Structure I
């Protein structure tokens, strides 16, 4: 993999570009097509990469394309550039749009679909990835190299599993922020300042996640280790169970999954 073209220069593209350069990728081997002049100027100024408002000539002769535009405009953008990218490997990070739709629009089956999440902005992301049958081992490695610039990569065997990835990790940071909001609110109601409550909440999420990552035990066991029957944590988890928080949370993730499926039908036509 030599030349990488990003179609779309938003936050996720910016994160990947920064990660690639940090890993030693030459800025001269990175190109960006981005309609917004301010975004182009920022990318050029910060990373010294080549940018352009439209396709030609940057789209010619590239080895790998990262499609980083919104799913609702992906079809029209791909139609405009497909003829210039016949020999490229295509990596799409547009949520919901299937490889079947992308293949029709591009006239190529060398397609990898990826679902990153926003911690990629600080190099702490995880990306679920699916490759079609026409994607060879070298293509898989090339796409993985690009996506690992912003964190971990997890391959799935079936494309439908990307909808589950969307529900779990793709939208997952929003769930964490949601709980951080609730913990901050509870902390202030219990007498802490908003700043104190937020610091405690963030550090607790960070520490508990690090502990879980290093442990071989199931999360249920880890939870039980800090829950003494009749104690303070037991009182909290009992209250959560009484409110059916867990099944309601699972239902929320199901709704996220179902919306991902709908988006494939909505934007893949």
Structure II
């Protein structure tokens, strides 16, 4: 059983919901990411989504775009991201790590390291799952098979505009969990309509049997608790980036830990 599946199974037994924070690798400082990941776990996070910096992130709003640009300016690439996961694994063998990003860095990595090199090296580093925003399910079955052969889950986004056909296509290929984008638009956009999320999830679950996480627009304990009532996981990205982006180095971990502890408390209440 994968670390992701084991984590969701344990949480289901405990009648708890997964807290999944997102942070861009190499942000806000090039060498802080492994310590930041440990702080997330200590504050109650169950899975970590680690963003792979990319110059043209189509699904990301200005906050996460800016974080990616800063990480790229510090020289952070996919090879460095895998090194960060490897460093994290020296102290944490249990918390699932999901890489979230775009096809271009993966395909460039494979050009340099050979076909299948990404799945091989990601698994060796300790990655558990991969979410590639611009890999549609109907075009990545070979990639999914590569990941599966190395024990990695392939995670997909679903949106309010997803048709039943698209949900069925995702259900055939996805593993680990699916990520429901609660808003039309990019990360950080709009106001979260919890009633609309509550209405959408039963339609997704008619086809998808793995856990469903919800993200985009969750900014505080109140919205996290509301989403946690209906979803299996709460994903928080833009707010995490906003909390750490302008902090002096010594305040990054304490400020983020305090925020995530508040979210964890709300989900468990």
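Any read-out appearing in this document is the output of simple, stated calculations on the displayed coordinates, not a laboratory observation. Here the structure is a predicted model, which is why all the values come from computation and not from measurement. Cβ atoms are built from the backbone, for glycine too; each structure is taken alone.
Here Cα Rg over 2.2 N^0.38 Å has been calculated and equals 0.92, so which of I, II was it run on? Structure II accounts for this read-out. When FRET efficiency 1/(1 + (r/R0)^6) of positions 111 and 255 (r between Cβ atoms, R0 = 41 Å, to 0.05) is calculated for each of structures I, II, structure I gives the greatest result.
Across the set I, II, relative contact order in percent (Cα under 8 Å, 6 or more apart) reaches its highest value in structure II.
When distance in nm of label points 7 Å out along Cα→Cβ at positions 47 and 71 is computed for each of I, II, the one that comes out at 1.7 is II.
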